[in-house]
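Following this line, the structures themselves.
Read-outs throughout are calculated quantities, based only on the coordinates presented, and are distinct from any laboratory measurement. Note that this is a predicted model, so its numbers are computed, not measured. Cβ atoms are built from the backbone, for glycine too; each structure is taken alone.
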Structure 1
Amino acid sequence: MMRLEIDRAESMTVPSDEAVLKAAEALLKRDDVMLPEGVVEVRLCGLEEMLELNRRYHDSDAVTDVLAFEMFDEDPATGEIIVGSIAVNHDLAAARARDWLAAAELPAEEYERYLASETILYVLHGLLHFAGYDDELPEDRREMFDMAAEVLASLGWPVVPYSGEKEDS
């Protein structure tokens with residue numbers, strides 16, 4: 001069984017841990033998603049922290065939505081396998097949610113739902129990397145988006161439409 005450990009920057013309260021875990025469980029129920037057993041660390045962070053991670057590990061100054069780092073190391077304290085770590089750009093999720101609400105002329109009251117959904121989508125994207133999916137080609141990127149969006153929709157979450165843009169992840 002896979003277990004998520006969620007860590008977040010101080011001001012980032014959306015989405016709830018429960019919502020993220022429920023979406024991850026729904027993703028794992030798909031026949032086309034096989035994740036190894038172990039712990040996945042999820043970090044919800046801001047733009048500056050994401051830029052620092054992208055510079056350090058990818059030698060890139062590009063803004064990115066999610067970074068997934070495979071580890072498959074054993075935690076010496078617990079003996080559990082650490083599958084990897086996912087860093088999620090909460091600030092980018094917030095910007096996309098705000099932009100979509102404005103473009104679609106949706107009420108401001110919907111902001112938190114779209115922020116939660118977009119953030120969860122990034123977590124699911126990272127998990128799909130651990131399941132062996134890649135987003136180098138546009139059609140693969142679209143497939144990963146569609147898989148995550150289907151999970152979100154099945155749970156009643158709204159989804160910011162696919163932009164087709166390649167984030168540096």
Structure 2
Amino acid sequence: MTRRIRIESIEIVAHCHATENPEKVKQAIVNILPPELRGRARIVEQRLTGYFRNPITRLVLVLHRDEAAETLKHILSRLPEHDRRYLLLSLDQRYDRKSNKLFLRLDKQEAYLGNLVLSEGSDTVRVSVSFSIARSAEDVRSLLEALLGESARASGSASTDKGG
């Protein structure tokens with residue numbers, strides 16, 4: 001009997017420092033979403049104080065079920081091929097079995113420009129994907145491979161073939 005893994009929610013979080021334009025950071029978050037969800041994005045702002053008493057605004061967007069699944073598909077379809085491979089190779093470090101979450105960090109500047117690129121740096125938009133049922137990296141890997149296969153087929157049919 002196989003277990004069907006489901007995407008429960010996605011939380012997208014970015015910090016906006018005093019030197020940054022909050023509207024641009026919000027735009028970076030919105031650019032991560034599929035176009036059909038962008039107009040409905042409700043970003044919650046939380047005011048924080050940094051270690052040196054500097055103001056920080058935490059921007060949070062949470063999506064559930066179908067919207068979360070569509071957003072994950074969209075993110076995977078927009079990642080460059082080398083980032084897709086890296087995501088699968090680094091899955092053991094990105095998936096936490098206890099919380100049943102997958103963690104991604106996307107470059108904040110690139111997201112603002114409309115490009116989705118994995119990042120290990122500090123200036124990122126953090127994406128947390130929560131799953132139901134599954135509690136193994138292999139279940140998550142199978143789901144990601146299926147979604148990556150879907151996005152590869154979709155982009156392959158839209159691109160031109162060099163060989164003919």
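Overview of values
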| item | result |
| --- | --- |
| Read-out P(r) over Cα pairs in 10 Å bins from 0, in percent, computed value 10, 37, 34, 15, 3, 0, 0, structure in 1, 2 | 2 |
| Answer label among 1, 2 for the case where helix-only ellipticity at 222 nm (-39500 (n - 2.57) for each DSSP H run of 4 or more, over all residues; to 500), calculated from the coordinates, equals -12000 | 2 |
| Among 1, 2, structure where relative contact order in percent (Cα under 8 Å, 6 or more apart) as derived comes to 25 | 1 |
| At a computed 19.0 (mean count of other Cβ atoms within 10 Å over residues 24-31), which of 1, 2 | 2 |
